[in-house]
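In what follows, structures are represented as structure tokens.
No value in this document is a laboratory result; all are computed from the given coordinates. The structure displayed is predicted, hence computed values, not measured ones. Cβ atoms are built from the backbone, for glycine too; each structure is taken alone.
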Structure 1
């Protein structure tokens, strides 16, 4: 029985992009070992709870544990581990055979602040200190604004058995520091997430608009943290009004980050406010799992949004999608890796330019659908197959 830790992918995270990574990674690990007849105990490290649980994904049941995460090199964290060992499970942490790190998909960077980066970095440092095998699952690597932070972030990855970038841009960035023998360009694991497409009325063209609470509120700092040229609120309102004025369309507001409180990231709260002004829109449910969200999105006829994993849910289920990019992680995945040109760049384009891109993509949605189908066959499926092979090699070696 192998004991495997999956780091920084919380199945209970109300950011459904992060929980999508958790469930997809769980399936990939179990499925990659199933062919070799290996049994595995999986623990998610970096969860909001410490507990044992299970979930039904497709026709299979998956069991797992979760352990709350810490910044392991802070004195306060050390005290917590010693005084609350049942909660933070130090023996369990040091007993893992293999460490699979997904870094919440895009958190191995300093653009979100040093608190988040240090949690990501110090877990790698801890497991390296205790001689554990580590693998970096496909994720955005960088960018780093501070060169000293960049150097130590890249140096520790040199000790990993495998490093997977989820896009060409991250791959090219990382290969400046890491041997190409262990560095691989792959694909976001959320493409592996299962779904059962909703069946909406055939009388309308169903258009989904994901509204990002984070961008609506100006980022964590609330003062245009991501340096958008685009007026995001204006863009969203224009998009809603355009599709509401088309008799053929039913407009769905789709949240993908769904905390219960009125957090700056809360998509659902912003959708509710918009619903007050646009009575005719349909509010998507407050989804309990990323599988529910993907299933809903999969039933739509066209989709646009700024939460990357909401757009991945669309793309991976064959729905014509126009992402609204606010960081290079979008460009790296959609343009450089998937060769998908239908995307707005909110950092470099104004609201009107992005809006016109959405209109054109909607009109050309059959063309988008064909491009997505081609990408699945030529890029996504081969990379997922190779990723499973590499995972199996890593876990059984």
Structure 2
């Protein structure tokens, strides 16, 4: 496959998003990633099924460029296979609770006994130390405990985001940490533990709101789509849809006032002198922007605002996002084939580009156990031994 991480072998015991997507990012930049699954398929393989075999949309997104083997690691024979695999690996990715890592013999001390310079990349729900360290959780737990959900919507009820930003953010942090650990190992020869946590990610993303609360005790309440620290910042109805306009900073506000043809009105009023003042009086500014948008189609609004260098974008349905000319022209999505799909799947490339050593989606996600025989053969198992493991329910 090539890439900056060529020669790095990663064992992916991850499930759902935080672990698997971390490993996917490493794979996209050249690492060899071997996904280890249950014999009948791990549960995250089948979320939001789109294919004849039940494989889900999430699985297709976060498992490209990987090999896949099946293995029961809770048996003596399975443990022997694991030890041989670990001895060949540079990184083990496993977003599993500490007690599960210990039961599977994937905790750092047991890994290090097999390969002293191993890197273990983990992610848990709550991190540690702390009274909730051993509890489990998904993306939504981080959202609700960070202040994000409290501030989303109009407050009754609060709304969590429909996308798993905490999971994906944790995967990004874990991939970053793994790269840092690989660099350190290259200098010192030492392995280490890379530890992410959903709650830590969520708190880092909402940190500015928490800082504001801690320092000046502002006690903000949710306000729907209306921004609170600058204006205009809202989602506005057009003649045929919706558009977001988001103005932060006085140079942008001057452009907006000029576009409205009302510079004297907006730029000389002390209520609108700076961002926080504009946020405090955002309903007044937003009402003016709403009238402007209501007179135009979505396309007219985003084109006019874009030409004026004011941040804007249309509110798109999933199908409209797929069809949008900029998204298509920029090549953000890569069409892949997968056995049993009625059509190709648009998989998002890693959202970072390197000019000299770009990442690549070089292989579709693996079918269940697709590479079991070839990986075991590399470890020294002959055809008879592989057949015996399969007969015994180990693979």
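Data overview
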| quantity | calculated |
| --- | --- |
| Structure responsible for 27, 20, 16, with semi-axes √(5λ) of the Cα gyration tensor in Å, for residues 170-353 alone calculated and labels 1, 2 on offer | 1 |
| Mean count of other Cβ atoms within 10 Å over residues 2-9 - structure with the largest value, from 1, 2 | 1 |
| Origin of the derived value 24.8 (mean count of other Cβ atoms within 10 Å over residues 98-105; candidates 1, 2) | 1 |
| Source structure (of 1, 2) for relative contact order in percent (Cα under 8 Å, 6 or more apart), computed value 16 | 1 |
| Structure from which 47, 24, 18 was derived, semi-axes √(5λ) of the Cα gyration tensor in Å, options 1, 2 | 2 |
| Structure responsible for 13.4, with mean count of other Cβ atoms within 10 Å over residues 130-137 calculated and labels 1, 2 on offer | 2 |
